[in-house]
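The numbers here are math on the coordinates, done by the rules we state, and not lab data. If you're wondering where the values come from, they're calculated on a predicted model, not measured in any experiment. Cβ atoms are built from the backbone, for glycine too; each structure is taken alone.
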Structure P
Amino acid sequence: MVTTVLGSILLVAGIFLITAGVVSILVLPGFYTRIVIASKIDVVGFLTCMFGVMLIAGLSMFTLKLLLIVVFEIVTAPLAAHSISHSAYTSGFRVRPEQSDRG
């Protein structure tokens, strides 16, 4: 009962974090700022939701599979964001001065 309530709270918190991150992507200027926010949404929102699902499911084989997915996400999400931003930078993409501030 308690784990179901805590899991539901984590699910709602994760959905809220994902929603706030999507709104931030739409509002914030610049490519590199959006890449950082997208990476944070991916890691923090997803992990909060997954931990909520783990609490609701209890200790089982399903939870262990989710834990492997969480570890894979923690390792690959920052690497993907870095690869995207690094390839944009090396290909010559630069932030224009009018993009850096809202003016």
Structure Q
Amino acid sequence: MKISELLTDASKWTQRTYARDEFGDDVAATDPKAVSWCLVGALVKCYAAGPDSVPAEQALRAAWARWSTEHEKNPTASTLTGWNDAFGRTFEEVKQLVEEAGV
């Protein structure tokens, strides 16, 4: 499964934790009870330990680097987690980055 197939709408995305269950509690990204994921949690859920994990992370990081250059006025996030959790970040921005990365 690709991240774009997992994060299909804003209800499936979260911030400040890798994943949440239906009650909003923190769970592991691979927990079957998870119903929403941050960008990195979705990367773990979709690609962890698989043959595409490194290429997927590289594609996502490359898209993030382009995004930071083209869209961020004051890029401050030094990690994908920090970018996902940035104040004011929207699901639409995350979705655009994922689509740009092709993951």
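Can you tell which of P, Q yields 2.0 when distance in nm of label points 7 Å out along Cα→Cβ at positions 18 and 34 is derived from it?
Source structure for this number: P.
Assign the value -26500, calculated as helix-only ellipticity at 222 nm (-39500 (n - 2.57) for each DSSP H run of 4 or more, over all residues; to 500), to the correct structure from P, Q.
Among P, Q, the structure yielding -26500 for helix-only ellipticity at 222 nm (-39500 (n - 2.57) for each DSSP H run of 4 or more, over all residues; to 500) is P.
Consider the structures P, Q: one of them gives 1.1 for distance in nm of label points 7 Å out along Cα→Cβ at positions 50 and 66 as calculated from the coordinates. Say which.
P
Assuming 0.95 is FRET efficiency 1/(1 + (r/R0)^6) of positions 58 and 90 (r between Cβ atoms, R0 = 41 Å, to 0.05) as calculated from a single structure, say which of P, Q it is. The partial results should precede the final answer.
Working: P: 0.30; Q: 0.95.
Traced to structure Q.
Figure out for me which of the structures P, Q the number 21, 16, 11 belongs to, where semi-axes √(5λ) of the Cα gyration tensor in Å was derived from the coordinates.
Derived from Q, not from the others.
Going by relative contact order in percent (Cα under 8 Å, 6 or more apart), which of structures P, Q comes out largest? Don't skip to the end; give the middle numbers.
Values: P: 36; Q: 29.
Greatest value across P, Q: structure P.
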